[in-house]
Each structure stands twice: as structure tokens, then as C-alpha cells.
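What follows are several structures.
Read the figures in this text as sums done on the coordinates, not as results from a lab. Please read all numbers here as calculations on a predicted model, not as lab measurements. Cβ atoms are built from the backbone, for glycine too; each structure is taken alone.
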Structure 1
Amino acid sequence: MQRYFIAPEQFGEHTVMIDGEDAHHLLKVMRMKAGDEIIVCDGLGKSARAKLTLLQAGQAEADITEWLGASAEPLWKVTVAQSLPKGDKLETVIQKGTEVGAAAFIPFQSDRSIVQYDGKKEEKRRQRWSKIAKEAAEQAHREIIPHIGEVHSWKQLLQRMAEFDLVLFCYEKEGGAAGSGIADAARSFHRSRGESQEASILLVVGPEGGFTSQEAEQALAGGAQLAGLGKRILRTETAALVGLTCLMYESNEMGGA
């Protein structure tokens, strides 16, 4: 069933209002009509089944027929901190990371970031990134839209680390040594937390050239655990998705034991 994220204020007691691009998508792309059913979400975890009653250019209305049950969102709220990569790689990380289960994304600059931050373009880029996250969340039947944070400096990201229950710093020099991998760290953390325990995790991924040894030392001093992603060197966008998938698996979101 087609799913749409709408603002909380668009929910009434028994009805919902859908406008803008979503209304256009219903009418012109999906070619729905009165009587068809959709799922609507407020992006904060509340969702309902609704039956369309009105469709016209730029606006649709629907009656709520059923409030949906328990959230299918991961218990581990993973924020992916991704050093700004070249081209559209960050878009790939946001799209696929949303599908896998990321709760939020923080773009940041590190010593070896090739892309130079341009404050004048940030708001436009964030709007595009947020749209990509929304569309991916709808496709993946998520109940929240991952938050896209402002671009951070390395210093700002270091200061944020204290906010999380676990910080994993993806560092290729950890390689495939026994006990040094991200799965090992996640498994140990899972045992310490127990089953059915929510947690906030920050997954820190470097740029194309990797992190410097100084950044690794600073992250370690800031409370992060250095974690490898195996013996092979991964592209930055691959590393983010592999790390996130490991965390989802180790928290039993993908059938792990």
C-alpha cells in the first residue's frame, strides 16, 4: 500500500489533508481515486490507514479508517556521520541508509575531505537531501523520516560524541584483527545492554582518503571506539552502508541471534 509522510498538523481527529507534491503524486502518478486506501505517517512514529474521499489539483483528503500498531522502527537509533564525499555519493548514503534503518545523518568536514563546504549552498542541498530521505522512507515503509543535520566541522562532531551511548569510528587501520571489527563492538554493546533496549549510536565514516591518525586519536579521546570493516578497503559510501547494516544485524533487526 502506498505510504505518504505528511506534517503532524495535517492530521485531524478522523481525517487527514494531503497537499503539494504528495497530492500531485496521488492524482497524476498513482492515478488514485476516491475509495482507494493509503497509509499516512506524521514522520514522528504515528501512522494510520486512510481511505481517500477527495482528490483534486494540489489537494487530497482522506478518512482515517485504522490507527496502525507498534512501531517497526529499529531500537538502536543510528546516526550516520558521513564526511562530505565527492559528487552525489552522500545522496546514495542517505537514500540507502534510510532504507536500511538509519535514524539521522550528519554531514561533516574532516582533514582529508575533498569537497569544500559552501555555506551559501547548504540550505538548498539539505532540502534535496531531506527530500531523498523522505522518498526512501516512504519506499521502505519507515515510520520516521531520518533527520539531516547541518554540516559540522570536525570539532563540532567531536563535541557531539558525548550525546550518544556508543560511538563507532570506522578506521581502516583496524583492518581485520580479531576483536577489532564493528560487528565485535556491536555484539559486545548488545550483550551489555540486553534485549529490547533502545540505544543511540553514532557511526562515523571518513572521506575518500580516510581519516588521519590525529583524528583517530582525537576520536578515541572523545570516547569513540575504533572499529574496522574487514581486511578490504571500502569506498566511503560503501563503508557507511556496511557499517550500518552490521549494526542492524547485531541488534536483531535482520534476524540476528
Structure 2
Amino acid sequence: MFLVAGRMMGHSFLHGGPCLSGISTAIIHVLFGGSPETATIQIKDCPDVDIRTTIQLLEGTADLTEQEKASVPELALSWDLPGVTQTNRKWLYERLLFHAVITRTSRQVKQLRKGLKETLVWPLLVERPDIIPLFLPRESETAPSCESILERIVWPAKELDDDDDEECSLEDQCRVAGFLRSFIENASCEQRKALLKFWTGWEVLPGEMSVEVVNSQSFPKSSTCFEVLRIPARYQNYESFFVDMQACLTSIDTGFGLV
């Protein structure tokens, strides 16, 4: 599975596709030949929430409860490490974290590296380490800029026909499109990612995204398969538009705005 994942990552990068974001910097360090012992590991690098919670019990100097004293040795003994004492608490915390993040993933990292080596991207990454942050970007750096979003939008351009009462007027279309442009220009990184996910179903910027201004009294909605955002023409001020867009963006995990 990780061999295939490595191939997919390499080919996606070579062909201009999306890059995989959010990989632990400690894993990236080991993946490209760094010594495991010199990797900088943080508690958030531990992928298993239950194990992370148990390891976090060793942070600080507060006394452990009887239940906590039982859970920590259970994890430690399963990894051939001693139980916790007053003198080895910090050491045990570091060893458990190292094992959870580095040791338990060593086989997967080797398979991932093998998959990358089967693509032509591996020599580039080895010779040009400065490319690695582009190949495996941080999660906070994956949101497209407002300019890149705006240039992909196909704005509404139809004028009202005399015999068509369903179309919104050009004035409505321009006003609402202006509200959307203002929203994008002032959006935070997280808001831009949420908008893309609401609009297209995921956070990767497509080639084109369409906007339609419709006669409706509901919230803005999206057709993610066709990457179309449908905004009601009823908005007369930016404040009401902003409030409704925020409500929609918080619904992306439960129905893409169909609230």
C-alpha cells in the first residue's frame, strides 16, 4: 500500500497534480535519509490518538492517578520499555514518543521511499533538497492565494432576456459577484480552504470554477461534481452575505451547505 502511495505521490508531482500535505517533519527527515535519532519529534506527530493521550500523561511533574499509573506501564511493557518512575519519567516520555512516531513507521517509510524511487522524482529530491518543501508542503501552506482562486472563476455574464423571467438581472449578478470577490480577497487561509471544499468537494484548486446567481431565498449552495457555486440574488449588503457564507462553510462536513 505504501509502495503504491509513493508511486502516486511521485507521478502526481511530475504531472502537476496535488501534493500530499501534512506529513510529520520527523517522518520527512527520516524519509530522505536523515538519522532517526536526530529527528525533531512533537507529540502531535503521533498518529494514534489513544497512544498520544497515554504518552501525554508523562508530561509535566504532576502525580499520576492509579488509573494513569496502570495505562502507562501497559503501553511501555508492550514496547519492551520499563515502567514509569520518578527518575525516568522524562526519558520514558521521549522513548515512547520516538517508538510511536519513528520505530513503528519504519517499514512504511521504507516502502514509501521505494515507491518514490520508482518514479523520476526521486533523483530530483535527492539532488535538490530545496524542492522537498514543495513536494511535501506543510498543511498551513496548501491553501491557494486569493489571486489564484479569482483567476479560475468563471463569473456570471448572462444578461436578462425580455422573455425570460427566471434569469437574475445584470445588476443582481454584478452585486452578488462583487460580494463573493470581496469575501475571497479578505478570507483567511482556513476560510479559503473551506470555500474550495464547499465549492468543489475538496481543497485542491481545479482548472475552472463557475458562479451562478439564482432567484432563491435559501442559502448559497454548490454542485461539487460540476464545481458550480449557486448564490441567491437576494443579498443587498455584504454583511448578510458574509454571515450566510460563514454558515455554509461550517457545514461542509455535514452536507456542503444544504442546511
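What the table shows:
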{"quantity": "Structure (1, 2) behind the derived value 12.7, 39 of Rg and Dmax of the Cα atoms in Å, for residues 71-126 alone", "calculated": "1"}
{"quantity": "Distance in nm of label points 7 Å out along Cα→Cβ at positions 23 and 199 - highest-scoring structure of 1, 2", "calculated": "1"}
{"quantity": "Structure with the greatest value (metric relative contact order in percent (Cα under 8 Å, 6 or more apart), set 1, 2)", "calculated": "1"}
{"quantity": "For semi-axes √(5λ) of the Cα gyration tensor in Å computed as 37, 21, 14, the structure of 1, 2 it came from", "calculated": "1"}
{"quantity": "Parent structure of the calculated result -14000, given that helix-only ellipticity at 222 nm (-39500 (n - 2.57) for each DSSP H run of 4 or more, over all residues; to 500) is the read-out and 1, 2 the choices", "calculated": "2"}
